[in-house]
Structure I
Amino acid sequence: MIDHIVLVKFADTTTREQLEEVVARFKALRAHLTGVVDLQAGINFSEKNQGYQIVLSVRFEDRAALEAYGPNPHHQAVAAFIRESGRVDSIVSDIEI
């Protein structure tokens, strides 16, 4: 299995409503992906977050499912919304478990 973890940092002008919409769109992805064991998304409340406000965690069955995720049109639509909402930076981590 593969754990795919994404942290996203947004501009100061990004609203709480936009952050909540990003989380909702991340969660809605599950219905459009194959090979997903678990998907969690939320607003990062840690005081040690270094400005990364959104966390996405997806557990995929295997690397093939992870590789299919990137080009998936539903994922691409969420990525576009994130850019439009003021994305400044992101960190992606993939580990085999």
Structure II
Amino acid sequence: MAQLRGVGIGLGVAHGPVARMAAPLPAPDDNPSAIGADEERARVQEALAAVARELEKRGEQAGGAAQEVLEAQAMMAEDPTLTNEVDASLAQG
């Protein structure tokens, strides 16, 4: 059983379900890609489009306010600024 530490704001008693974050992802490899920038750009675009479609699909299933949040996240995945950042990173190698 895990022991939680922190600063309490109540009487020191809590009751309810616990939601824990997943373990952090491993750091990316420092090895450069073996494929060219155009291929990497295409991979990124495909992945971002897939993420956006999945978020939209989940939003349709959830409905209500959750749908609005998921649709906003889908729009973030398709934000041209993100694509510009990817392009800048690819240009730097």
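Throughout, read-outs are computed from the coordinates displayed, never taken from laboratory work. Bear in mind the structure is a predicted one, so any value in this text is a computation, not a measurement. Cβ atoms are built from the backbone, for glycine too; each structure is taken alone.
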| query | Can you tell which of I, II yields 13.0, 37 when Rg and Dmax of the Cα atoms in Å is derived from it? | reply | I
| note | Value -19000, calculated as helix-only ellipticity at 222 nm (-39500 (n - 2.57) for each DSSP H run of 4 or more, over all residues; to 500) from one of I, II, is from structure II
| Can you tell which of I, II yields 1.9 when distance in nm of label points 7 Å out along Cα→Cβ at positions 6 and 38 is derived from it? | I
| remark: Structures I, II compared on relative contact order in percent (Cα under 8 Å, 6 or more apart): the greatest is I
| request: Compute FRET efficiency 1/(1 + (r/R0)^6) of positions 46 and 78 (r between Cβ atoms, R0 = 25 Å, to 0.05) for each of I, II and report the one that scores greatest. | output: II
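Could you tell me which structure in I, II was used to calculate Rg/Rh (Cα atoms, Kirkwood Rh), for residues 14-69 alone as 1.04?
I
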